[in-house]
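I've put the structures underneath this note.
Derivation of every value follows stated rules applied to the coordinates shown; laboratory data play no part. Please read all numbers here as calculations on a predicted model, not as lab measurements. Cβ atoms are built from the backbone, for glycine too; each structure is taken alone.
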Structure P
Amino acid sequence: MQCPYCGNVKDKVVNSRLCQNGESVRRRRECLSCRRRFTTFEVIEKIPLMVIKRDGKRETFDPQKILNGIRKACEKRPVALQDIEKIVNFVEKTLYNEMDKEVSSLKIGEMILKRLKDLDEVAYVRFASVYRQFRDVSEFSDELKALLKK
C-alpha cells in the first residue's frame, strides 16, 4: 500500500477490524518512512450482476433500488430501517452466491415479497400491488384474500 503522504510502499498494519457486517476490513497502517498513519479498507470484488427487466432490457444490479422500493412500501409502517436493510442484504448475498451473471427482475421481486410477507403484511400488499401490476381491483382483492387465509 502506498503512503498517501510520502509515497513510500512499505508500511506496517497497526490495527485491523471487520466492518459493514464482516463485508470489509478496516486497517490502520503506519508508514515505515514518515511514520504517519493512514486507514485502508479491503472489500471483496464482486462480479457484475445483470438484471433482466420485464421488457427484456438489461441493467446492472443496484441494491439501492431494492432499498428504495421496500422503503416506499414500508412508509408509515412500524418497520425498522435495519429490517429493510436485512432484506436487501439477503437478496444481494443470495444472488451473488448463486454465481449467475444474469437474474430476472421477477426472481428478485419474489424474493423480496417472501421476506416482506413475514415482516409486515401491509408493506407486502403495497409492494405486491406495484410489483405484480394488478390490472383491476379484483386481482388486488384476490391477493388480499390469499393473505387472509394464511
Structure Q
Amino acid sequence: MPQQMINDEVLGRLVWDRRYEWWSGETQFAPGHEVHISIETEVDDEEEVLQRARRAFQRLRTLRDQVCRAAASELLAEYNADWNDGEPIGAEAFIDRMTLSDITFYADGSAELFFDAGAMFEGRSIVVSVDADGAIEEAAISG
C-alpha cells in the first residue's frame, strides 16, 4: 500500500484515496486558480506515474489556451444550435464561460480536463482529453 500523503513540489499535497486507489488533492494551476487533481496510479510503478503526471501538469499549464480553443471549436456550434436560447455567441464568449475545475491524470501520462461551463450546458461539464504527448484528442459534454 502506498504512503498516505505526499507533498509534491509540482502537484502539491496529495492524499491517497483508498476507495478509488488514486492520489487526489488541490493544487494551483495558475496564480489564484486552484484545481482538484486525481492521479490514477499502478502501485507497482507509482513514482514513474507521478513523474508522468508532473510532466503532464506542467505541459497543460502551457496548453490551456489551446485546450479551450479546441473545446470551443468542437462544441460551440452545438451549443448555439441546441442549448442556447439567446443570441449565438462566439468562440471568445464560449471560452470566457469555461472554468477549469478538475484534472484527472492517467498512468500512461494522458489526462482529462474538466471545465465548469456555467449555465451553457445546463450544469454539465466540458471534458477535454489530452494524450500523453499533449495532443488534444477530443472535447465533449459530460453528465
Structure R
Amino acid sequence: MTSEADFWKKKSLAEMNAAEWESLCDGCGYCCLVKLEDEQDGAVYTTNVSCSLLDLETCQCKDYPNRQAKVTSCLVLDVETPMAFSLLPESCAYRRLHQGQGLPDWHPLLSQDKQTVKVGGMFVCEYAVSEDYIHPDQLQDHVIHQLK
C-alpha cells in the first residue's frame, strides 16, 4: 500500500515513491486504449480498441513489468514526460494532480474500493475490444472521442 495517508495532498508527483505513484492508478484501463494522431493537424483521437496486453476481464495489464518491450507504443507515465498526461481522461489522478486538482470522489484511494472506478464511468473494459480482433485499417472506425 502507500506509506502515508493522503500522500497525494502533501507530495508532488515527483516526490512520490514507487508504491504511492502506482496507487494513483485507478485501474480504468484508459491509458491502454489505442490513440490515433491526425498527421495534418496533430489532433489525437481515442479509440475503443485496447492494447492486446489489456485483460478485458480484469482491466489489468497481462504483463505489466514487460509492457514497454512488448508494446512499443505503450503509454508509460512519469514526471519527466508530463505531456503524456494530456492523453489521459480528465478524471485521471496523474493528470488531475499534475494540474493541481484533487482526486475524483470515486477514486479508490478515497473510497477504499477498487470497484468505484465503475461508478465514475471510466472502466473501459466494459466497452473496449482488443486490437487482436481489429485490422489496423479499421481503427478510425473505432474512434470514441477527440482528446482536448
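Which of P, Q, R yields 21 for percent of Cα pairs over 27 Å apart, as computed?
Values: P: 44; Q: 25; R: 21.
The read-out comes from structure R.
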Comparing P, Q, R on percent of Cα pairs over 16 Å apart, for residues 6-53 alone, the highest sits with R
Re distance in nm of label points 7 Å out along Cα→Cβ at positions 30 and 86: value 1.6 computed from one entry in P, Q, R; matching entry is structure R
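If you work out relative contact order in percent (Cα under 8 Å, 6 or more apart) for P, Q, R, which one comes out largest?
Details: P: 16; Q: 19; R: 33.
Result for relative contact order in percent (Cα under 8 Å, 6 or more apart) over P, Q, R: largest is R.
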helix-only ellipticity at 222 nm (-39500 (n - 2.57) for each DSSP H run of 4 or more, over all residues; to 500) gets -9500 when computed on, of labels P, Q, R, structure Q
